[in-house]
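J.: Several structures are given next for inspection.
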Structure P
Amino acid sequence: MKKQPKITQVRRAGAEHQVVTVEGGTGAYRREPCPDCPWRVDATGAFPAEAFKHSASTAYDMAQHTFACHQSGAKKPAICAGFLLRGADHNLTVRLKRMSGEIRDDVFDGGHELHDGYREMAIANGVHPDDPAIAPCR
């Protein structure tokens, strides 16, 4: 049985944004990037650089937290499709979910150009290339 989603951390990311850490939930994931998905190149600039620093650890080697779809919200969290396509190869949680069949090979880009990886996405959104938060990103 899956745990009910629980907010474990909230961090401000600019005047109008925040990064929310949610644990538990159904294990849902998105199948296609949403219209303002930060992984989409055409959505560059929709979120402040600080948000990308806060979420960078999801793309570290063997990370156990995942990058969630911001449109899914904290009550029904779902893993972001863009993250699954471009940033989750070294994420331990995602790797285990793929091995167990909880995440299948049914995620696609919807014909949209995506950033090649977390580091590229963060830099495109204003994070300095030498920022220590993105240094461990693959």
Structure Q
Amino acid sequence: MTDNWVSFETDPPDAAEMARRIADHGASHGWLIAETADGRIAGYAYGSAHRSRAAYAPSADVAIYVDPAFARQGVGRDLYGALLPMLKARGCHAAFAGIALPNDGSIALHEAMGFTPVGIYREVGWKMDGWRDVGWWQRLL
């Protein structure tokens, strides 16, 4: 979190804050955790509200994190393979993913999962002494 711009958080959330997020997002949209046979967390993915206005309710933002130790092992595909149908079952019609750029691995994962690019927010966030762009991808469910 503090040594890259994959997340726009500047301070890592503590355990209590992560538990709150899991409870909130899990109840509304779903939060999944990929765990190894020996109990290590390989990654997580979740859905959340896209925007607060009522007409946006059938749309969801999605986010995914895969521990670099488990990259390119199918963890991301497995997480999204479970999350996207869950969102659809909960009445979501479209999923949107914001990707801090550059991030070739995340772009490849999202496009492999059927997301298509819809645009770029230029210089939308300030992190690590520089302006960062965020690309947006969409998938209809």
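Every number in this text was worked out from the coordinates using simple rules, so none of it is lab data. All values reported here derive from a predicted model rather than from experimental measurement. Cβ atoms are built from the backbone, for glycine too; each structure is taken alone.
J.: Tell me which structure, out of P, Q, gives 21.0 once mean count of other Cβ atoms within 10 Å over residues 59-66 is calculated.
T.: Values: P: 17.8; Q: 21.0.
Structure of origin is Q.
J.: For relative contact order in percent (Cα under 8 Å, 6 or more apart), which of P, Q scores largest? Don't skip to the end; give the middle numbers.
T.: Working: P: 28; Q: 21.
Between P, Q, the highest calculated value is found for P.
J.: Still on this model: Suppose semi-axes √(5λ) of the Cα gyration tensor in Å works out to 21, 17, 15; of P, Q, which structure was it derived from?
T.: Working: P: 21, 17, 15; Q: 21, 20, 16.
So the calculation was done on P.
J.: Taking mean count of other Cβ atoms within 10 Å over residues 19-26 for each of P, Q, which is largest?
T.: Values: P: 16.6; Q: 13.5.
Checked P, Q; max of mean count of other Cβ atoms within 10 Å over residues 19-26 sits with P.
J.: Out of P, Q, choose the structure whose coordinates give helix-only ellipticity at 222 nm (-39500 (n - 2.57) for each DSSP H run of 4 or more, over all residues; to 500) equal to -8500 when calculated. Let's see the in-between values first.
T.: Details: P: -5500; Q: -8500.
The value was obtained from structure Q.
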